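So, here come the structures, one by one.
Read the figures in this text as sums done on the coordinates, not as results from a lab. Values in this document were obtained by computation on a predicted structure and should not be read as measured data. Cβ atoms are built from the backbone, for glycine too; each structure is taken alone.
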Structure I
Amino acid sequence: MFVARYTDNPEGDIKRGWSGFMGVEAETVQRFVALYTYDAPDDADEMSDDDLLDWLMDTHNIDLRYDEALEMWRQVHHDGLSCWPLDAETAEDALAEAAEMDHAGQIGWSGFGSYTEGKVTYVGRIEGTHDPLHVFECDYAIVEA
């Protein structure tokens, strides 16, 4: 199955294997807690990263992971890469279909509604787009309910 997504780092996305909420990030776990929670523990500055990560999950159900490419801690939206599923059956057709969808304004940086599952490989970049649109091949694309 072929999918499309906008990204500045397609190989990094594959390596990471998960998608985060855009803009919900911080340089340290402590900074994330300070920025995005209203009830940080009084001793948050003294807590270990592991203890704070456990607190975030237990208290707010926030899955926070380190994004090596951005060198930031980011809130995880889901495992797999957010994507736009394509109907194409070949890589060449997938590149053409993604380009058509981009030019028609049918896809964007957000609002995907689907994510990859299983093995993901890079196919190529769509040339001539303002934003960096890329095509990937994956085992499945799951539609979020």
Structure II
Amino acid sequence: MENKEDIFGVIFPIMEDNLAILKSNKNPVYIKYQRYTNPEKHFGIKINDFVFFYISRGNRTIDSYAKIKNIIFKTPNEVKKENINQIQMKLPQFEEYIKTRNEKPMLVLELSKITNLKNKINIEKSSTKAGRYVRIEEFNKLFKKEL
């Protein structure tokens, strides 16, 4: 089990055009399927942690961040009804994304307005689709002076 006290945030990959959509929202909502759907037992991030956006298929660069305001799990239909205009995808892309998993709960992160980093941060290890936790040591080394 992860030590949640060490976790200060998470790095999630996102395609550049999807990040632009997310940044255009005043109240952005980041969605993704996760392996676990019980935040109390299996999920390491907490409200007020950071989400750092790693531009996937790029040059291992973290471009921006936001604070997590709320963490919930919703079905794709709930996301479609309640959040479709706030997520990182347009409706056709969302429907393709949920195509074979339309009953599986999705992680829904309600975020503060996304802030661009003053200087993009190159990271040594790329991030998988699942994302990766940022522990306090890495946060202090990479991000503290930027925020």
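Points worth noting:
- Read-out relative contact order in percent (Cα under 8 Å, 6 or more apart), computed value 34, structure in I, II: I
- Here helix-only ellipticity at 222 nm (-39500 (n - 2.57) for each DSSP H run of 4 or more, over all residues; to 500) was derived from just one of the structures I, II, and that gives -4500; the source is II.
- Top of I, II by mean count of other Cβ atoms within 10 Å over residues 48-55, largest first: II
- Of the structures I, II, the one that 8.4 was derived from, the read-out being mean projected area of the Cα convex hull in nm²: II
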